[in-house]
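Take a look at these structures.
Derivation of every value follows stated rules applied to the coordinates shown; laboratory data play no part. Please read these numbers as outputs of a predicted model, since none were measured by experiment. Cβ atoms are built from the backbone, for glycine too; each structure is taken alone.
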Structure 1
Amino acid sequence: MPDSLKVEFLFDFGSPNAYLAERVIPSIERRTGVKFQYVPILLGGIFKATGNMSPFESLRGIKNKPEYNTLEMKRFFQRHNITNFQQNPFFPVNTLMLMRGAVAAQLEGVFEPYFRAGYHHMWENPKKMDDVETFRAAFKSSGVDIDRLMERAQHDDVKKRLADLTADAVNRGAFGSPTFFVGKEMFFGKDQLRDVEESILEQMQKRAPQPV
């Protein structure tokens, strides 16, 4: 289809909500027939550019709201049958190394195994993934040629691409992760996934050939 619909998932491994949202994406893809494009961004860079901060920081000291957020997360687990999430005890984790690795993995054609391993070691069997040796050992245990990717991640084109993707996200309105774009329409947060799916279906209908 020449005018195919572009649907993007802007993610940073450091966001637990991005992890949870991604667990729902495959079911949306099956129902709509549209494949999401996975776009690495650096959440720290977005926070710096927008003045935003993580819920971990923004909710500190606020009575009742953190407890309610925990309740909503449990409801999300139940709704989508998510059973293997574990809070990372080292959170927040500096994700620069992880996200440059994601860009390198995309450029080298090995994104899927890298991506799955990254989320596994951040939010399923959590580790301190901003420690170099822990990082290397974790990916090696998942069968990823991490030494090659770590070397590739030091190249200027990888660093520039991550910076460019992050700046582009901010320019398009992003202020955190997960952020979704359905065409030019932006959605933020895992709880907007139903709206993301509805927008995909609406825009696909608009693109469908009209009966003559």
Structure 2
Amino acid sequence: KAEFHFDFGSPNAYLAELALPDIETRTGIRFDYVPVLLGGVYKATGNMSPADSLRGIKNKPEYNALETARFLRRHGITKFAPNPFFPVNTLSLMRGVVAAEFDGLFEPYFRAAYHHMWVEPKKMDDPQVFRAAFLSSGLDIDRIIARAQQDDVKKKLIENTTRAVQRGSFGSPTFFVGDEIYFGKDSLREVEEEILAQLASARRLIIASRQN
């Protein structure tokens, strides 16, 4: 089982997700997409946004930008623009994706949210901007907004976030392959290697059980 823990506010989660289909094709394993509230993860772990942690540090922000440019080239990513309103409060976005998942609308909501955060970036914590953006993507966003206010949606997002922290998460993107945790877009090679290793181990166990 492979999991992708994401928050729309993380540009690195957006970029990492664009590379997941190739890994799925090569391994035959589909990732489970798990929405978590990054602000809740930060609060529970004492972590902070790179916008805060890198402020005033010489050379590291520039290196991060260089690393991102290399990642874009490596994976042939052309649709990415830094969000000028970063960091964005993603509570409404993340409750919305849980609501959309509950109502069978995960994929169109997920794609629209990432588009309006990191392709044509907007201030998605502004309620009017939020609504207009999703309407422009053809979603019945008023229905999703109403659903997102219900207790089961709020509870699910809290549960996902709490469980992620309990398993070792401290940011986004975080990946789990079985019980093995990996952090960051630059861990994707190790994620794929672990998937293949666990698949090989499972096959050996199946063969051994048949022989016995």
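To test your reading of the models, identify which of 1, 2 gives 1.2 for distance in nm of label points 7 Å out along Cα→Cβ at positions 19 and 195 when calculated. Walk me through the intermediate numbers first.
Numbers: 1: 2.5; 2: 1.2.
Derived from the structure labelled 2.
Tell me which structure, out of 1, 2, gives 0.70 once FRET efficiency 1/(1 + (r/R0)^6) of positions 139 and 179 (r between Cβ atoms, R0 = 30 Å, to 0.05) is calculated.
Only one of 1, 2 returns 0.70 for FRET efficiency 1/(1 + (r/R0)^6) of positions 139 and 179 (r between Cβ atoms, R0 = 30 Å, to 0.05), namely 1.
Which one of 1, 2 has mean count of other Cβ atoms within 10 Å over residues 43-50, as calculated from the coordinates, equal to 14.1?
2
Matching task: 40, 23, 14 is the computed value of Cα extents along the principal axes in Å, for residues 67-122 alone. Pick the structure from 1, 2. Write down the numbers at each step before the final one.
On the way: 1: 40, 23, 14; 2: 37, 23, 17.
Corresponding structure: 1.
Work out the source of 1.12 here, i.e. which of 1, 2 gives that when Rg/Rh (Cα atoms, Kirkwood Rh), for residues 27-74 alone is computed.
The value was obtained from structure 2.
Identify which of structures 1, 2 gives the largest calculated value of distance in nm of label points 7 Å out along Cα→Cβ at positions 51 and 83.
Evaluating distance in nm of label points 7 Å out along Cα→Cβ at positions 51 and 83 on every structure, the highest lands on 1.
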